[in-house]
Structure P
Amino acid sequence: MKPVLAVIDLQNVFGDPASEWFTPRFAEVVPPIQRLVKAFGDDVVFTRFIAPTQPEGAWKQYYAQWPFALQPPESPLYQVISDFQPASTVDATTFGKWTSEMAARVGEAPLMLAGVSTDCCVLSTALAAADAGVAVTVVADACAGVDDESHAKTLDILRLYGPLVKVATAEEVLG
C-alpha cells in the first residue's frame, strides 16, 4: 500500500521570525518537504494547528500564556506558508493531528510525517497514529523542533517506539 505524507503545521505562525511561536530551523525543512510533496503527489495531506473559538480545560491556561494565538482559522497567522498551496487541510485545535479526518484520509496506508515542531505536534501525531496501528515514519531532516536539542531528543524518543515508529531521512524515504 502506498504511503501518505502528512505535512504537519507548516504555517506562518511557526515560520515567521516575528512570531512568538517561531521555529528556528523552519526554513531549512522547506526544501526537503518540497521534494517529498512532489514525490508523493496526491498522497499528501497538510495540517494546521488552529485556536479553538472558546478554549476549554487546560487550554484556558495555555491561551492565557499565548493570547496572540486566539485568532480565527482564516487569520494569516494560521495559513500554510505560501510555498505550498494545499487544496484543503486537516485542521485541529490540538497538538496531535491524528483526528478522525486524518485517519479516514490515511486509512491503512503507512504514514510519513514532516513539519513542525518535532517535539510537539509531530510527536503527538506520530504516537497517536502508532497507537491506532498505523506504521509511522518521521522524516527527521524534514522536521524542525523548537531547538536542536529538543529535536534530537524527540527523534531518540520516537526511535524507542520501533517498529511502530521509524525515523528516516528524506533521501531514505525517496530512495
Structure Q
Amino acid sequence: MLESKYLKDNIQNIQKLMSIPALKHFETRNLAKILRLSKIREYDDGEVIIKEGDVDPWLYFLLTGRVIIKKRGIEITQINSIGEIFGEMRIIDDEGRSADVYADGHTICLAVNTSAHKHYPSGTSTDKEETLDFILLLYRIFAEYMSARLRLTNTELIKAKMEAGKLRKKLQGK
C-alpha cells in the first residue's frame, strides 16, 4: 500500500470531493474537515485493504479500481462505482471488521480517519455544533448506503429462496 500524508483543505481538493456522489450534500467547511482527516491510499491487485476482525477507524471511498468483499473466503460482493463507501459498518457498530476487502486490480481510495473528529476543539458551542453537524452528515451517508445495500440484499435473498424452492420441488420429483 502506498499512502499519502493527510490531505490539505485547498479549493482543488474540495472540488474533487464534491464530485463524489456521497459527499455532494456536504458544505465546503465540512469537506475541508474531511480532507484534513483523509489520506489517499493505493493498493495493488489482491492486496488486503480491510482484514476481518480488525478494529481500525478508517472509512473508505473508492476513487478508482474495484474491491472485492469476502467473508470466510466467500465473495459477498464487488464494489466498482466511483465514490462508493466501504468500511462503514465498523464505524457504526464499533465491532471488529465484518469482512475482508481486497483490491481487484490497481485501486485507489480516499481513507478517512473517523476517530480524528474527537480531536477537534469542542470549547465553544459553535465548535460543538460544527463537530455534531459533521458527525451527523457522516451518519446520513452511512444510512443511505446501508439502506441501498439492505434493499439489494433483500432482492438477492428473495431470488435465492425462490431458486431453493424450485430445487426442492425438483428433488421431491414434482
Structure R
Amino acid sequence: MGFPQNLLSEDERVVLHMHPHWKELIGPAVWFVVVAVAGAVAFFVLPGTLGGWSGVGQVVVVAVAVVLLLWLSVLPWVDWATTHYVFTTHRLLLRTGVITRKGRDIPYARVNDVSFEQTVIQRMFRYGKLIVQSASEQGAVIFKDMPKVELVQSTLYRLVEEDRNRRATDDAGI
C-alpha cells in the first residue's frame, strides 16, 4: 500500500518513505510454512484416523489452518505494509493501521533531538531504534526496527536544519 500523497501540503515533498525493517516479516513467514505444512499433514492423515467423520475432520483442519494463517502470518504482514515512516521537507509523519488508523505528525520546528541505538546484530542487518525528541506533551517518538537507521538519522538532522534555515529566511523576508 502506498502513502497517500493528498496528506502533503502544496510545497511539501517526500524525502524518505519507509516501512519497518524486513526482519519483522521473518516470524510471519516461518509461521506460514509451519501452519501450511502442519495443516497439509493433518488434512491427509486425519481421514484415516476418524473413519466416517473424515469429511468433517478435514473441514475442521482447513478452518483451523486458515484462522491460524490469518492470525499468525497475514495480519502481521498487513500491519507491516500499512506502517509508514515518512520524512517530508516539512515534517515527520507516522501512519499505522488499516481499520483503525493511527497517525502522528511532528513538524521539524518542534524537533529537539534525533538519536539512534543499534546492537551488534542490528548493525549487521542495518536497522535500529530511532529516537526523535520533540517539544510536545507526548515527548519522544521511538521508531523500533527503523531500516538504515544511521542514514535516516543523518537525513532527518539535515531536514531539521534545512527547515530552520527556511523559516529564518521566511521570517527575515517578512
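The numbers here are math on the coordinates, done by the rules we state, and not lab data. Just so we're clear, the structure is a prediction, and the values are computed from it rather than from any experiment. Cβ atoms are built from the backbone, for glycine too; each structure is taken alone.
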When percent of Cα pairs over 20 Å apart is calculated for structures P, Q, R, the one with the largest value is R
Distance in nm of label points 7 Å out along Cα→Cβ at positions 18 and 34: greatest across P, Q, R for structure R
Calculated from one of P, Q, R, distance in nm of label points 7 Å out along Cα→Cβ at positions 66 and 138 reads 1.8, and the structure in question is P
Value 3, 12, 16, 22, 20, 13, 7, 5, 2, 0, calculated as P(r) over Cα pairs in 5 Å bins from 0, in percent, for residues 90-153 alone from one of P, Q, R, is from structure Q
